[in-house]
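In structure tokens below, several structures.
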Structure I
Amino acid sequence: MNKKYKVRIDRVIQYIETNLANSISLTEVAKISHFSVYHFHRIFTGIVGETVNDYIVRRRLERAVNLLIFKTELSVTQIALDNGFSSSANFSKSIKLHFGFSPSEIRNPEKIKNSKIGKISSKYGKDFKPSDLYPSRITNEVMNKINLEDTNMNIEVRELDSQRVCTLASERGYEPEAIYQAWDKLIDWAVFNGIKQDEQKRFAFAFDNPTVTPVDKCRYTASIVIGEDVQVKSPFSLSEIPKGKYAVLYFKGSPEETIKAQLSIYSDWLPNSGFEPDDFPMLERYLNDARIDGYVEMEIHVKLKEI
């Protein structure tokens, strides 16, 4: 992909993500891209894989569902208004159409009697089940099928200094093959720049919740910590892990169990912690190579702020 095209589309996506709660004009978004308004929509669809309007609607709904799950103190009406919907009725209709379940059913999966196949299934091929959003239900229903002998979890709050990182995004979200391709390229780059493999400090920026967002649409960026003297050029990008307090969950187990561990931070630990998540994506710091070992060992980092 042409570097200038990617930079322009990335700028548009960042603008949309920042303004999901506001009315977003398609003409305004086209101007931000600096592409001709007559051709922008085709360029965006060709690169992102969905229309601008579909992207905005999907991201608003995904953000809203995450709030339904993790911000139970907020009313459905408040979540609707905070995510750009004119009323709770319009919000509920949109949620039902996209996910196949109403907001109240998503908050109370045990009350579900009937459901429709939402657009998330027919359009994106994702099997959406509200019960999968809650770690306690996963524990009750699935734990007896999983061997947890090698799983060890512990959580603590750490103060981290800012860290300069070289990054490379996965081209197909959380798809394993795409993730490994990004890591292989980034690891080879680091070795070429004098950072030995066993000395590399590797973090992944995990922007989206795969229980809500289609796997190939989830945003995933691999990164390696670098020194101030290391130069970064395309296709790689320079970024930073900011200084601050982080909830750090140690996890060791199968890749399939990682989502349960991640969600447990939000459902089991955060509500009584005195903190809430800061406006920064979840980080995964890898401590091993799952392809070699057959299991994942990592630290899950969630940046915190005082309530």
Structure II
Amino acid sequence: MNPIYKQKILTALTYIESNLAQPLNLDVVSNHCHFSPFHFHRIFSGVMNETLNNYVGRKRLEKAVNLLVFRRELSITNIAFDCGFSSSANFAKSVKKYFGYSPTEIRSPKPDELPNIGDIFSKYGKKFNPNELYPAPIDQTRQNNNQMNVEVKTIERKRLCKLVSKGGYEPESLFETWDILNHWAKIQGIPEETQYRLAWCYDNPSLTAAHKCQYEASIEIDNTVTVNEPFGVGDLPEGKYAVIYVKGSPEDITQAQLYLFSCWLPDSGFEPDNLPMLERYLNDVRVDGFLESEIMLKLKVLT
């Protein structure tokens, strides 16, 4: 992609994520990116394989359901306004149409409920089940994940080389992305056994179709390394992080993430800082047959 176009799309995505409660029509977003509305609409749709209106609507609904599950102290009305809906009635109607469940049903799903097909399936092929948003019973979770030991660690700033997965969370795309990045790192003189590998996971796959999830692979580099397209430079900011060590299956990773948000975070005295969920990979699942990683979430003191 043309680097200028790429930067404008990234600017748009960041602006949208930060302003979901505000009006986000084509004129507003394109003006923020200093691009004509006509050309911006074509470029955005071509790059994202989704119109701007669809993208904004989907992001609002996904944020809303995350708030319904993980911020239970918020009322449905407050969540509706925080996510850019004009009323709780319009919000409830939109959630029901897209996910197949009402906000109340998502907050209190029935055990073993089968997916109720909504627009999320017809548009993206994703079967949504609200039970997947909640952790397994605590005894099972502790048994699977070494008692779910959460440590709060202070991590120093790290300079990173990053590469976007073109196919989101699709396994083939993830492996291809890491293979390309690992090969590049070896050429730079960073042996595979010493690589600090960090995945940036921006979306909840229980809510978002795998190919629509935003994912970046990254490896730590020093200041002497030059980075060119298609790679980018990023930073892991210094700060306090909640860290859970997990060894097992993909389901164990998912349960650790759900436990962190649903069980540990509410009583921790912290809230999430402005970073996505991170996974530090400690092995190659294709070689070992199991996953070994650290789930990381940047924290700030609850205010």
Structure III
Amino acid sequence: MHFDIPDLRMFIHVAEAASMTAGARRANISTAAASTRIKTLEGRLNTRLFYRDSQGVELTPAGQKLLKHARAIMRQVEYVKSDFSDHSSSDVGHIKIFANTTAVTDFMPEVLANFLSQRPAISIDLQERLTNDIFRGVLDGAADFGVTSGEIKIRGLEALPFSVDRLVVVVPKHHPISSSDIVSFQKTLEYPYVGLHEGSTLLQFLKAQVEEIGVQLPLRIQVYGFEAACRMIEAGVGIGVLPESSAIRYQKIMSVDLIHLEEAWASRARSIVVREYESLPESSKELIREIKKFHQ
């Protein structure tokens, strides 16, 4: 079975845009030419890849399967281009990363600032995603690698642990539980919570924990970012559960106290997830080494 790289790239554009016209525009070709390429691809596979209607196109089950493979193929093509570039292989390229809230707001900005300052020919696309979306994105080839916390039970992924993510309870000074050294998660649910936005992996994780207890997370307000959460907590709006590394940083400039959680799940391994480490271009491997080095 023969595949043309331009046809696969065209297929990805149409699938992601959910539109033949928009996909063709991304590929800088006419809609008619795009349609012909898709029909050619369908003929070679002997299957239908899109449902078509007046609103656009939608992937068939076969199309969804091909999208996963096509992304992986195109990602490998980019890896080959990067490794055989005229530039040093670790100093050029584009790296796409899916990461959880803690990584995006806590340590990746500093890691990337240092990494990019020494490599002007490299560009980075860092996106905050939920844990399952991180796994799916890496598996499907939509991201070069992911950064997440907790157990990794997804087949087809390599996990590269690099540090521990400890969660602590952050409370305003003189709060009823501020004098405690350690507290149960269930005890904290007696008080209003300052939570992160709905797209936050940490919020989804905490919601999963309260579901096991059989109650609801007592959210009083939701904000974007750990600094905003700590400011709300300092003002007495509520309490919150945040990564210890971030909480310690804001404790230095705000009137808040930190309390350890007694649950074992409060300590979670941070890991980088990849499909196959050895197949990554040198630029991605170098960035992974920088992330590990930052946490040593």
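Assign the value 12.7, calculated as mean projected area of the Cα convex hull in nm², for residues 7-166 alone, to the correct structure from I, II, III. Of the structures listed, the value fits II. When distance in nm of label points 7 Å out along Cα→Cβ at positions 47 and 175 is calculated for each of the structures I, II, III, the largest result comes from III. For which of the structures I, II, III does the calculation of FRET efficiency 1/(1 + (r/R0)^6) of positions 239 and 263 (r between Cβ atoms, R0 = 25 Å, to 0.05) return 0.95? Of the structures listed, the value fits III.
If distance in nm of label points 7 Å out along Cα→Cβ at positions 55 and 231 is computed to be 3.1, which of I, II, III is the source?
Label of the source structure: I.
Values in this text are rule-based calculations from the coordinates and carry no lab data. Note that the coordinates shown come from a computational prediction; the quantities given were computed from them, not determined experimentally. Cβ atoms are built from the backbone, for glycine too; each structure is taken alone.
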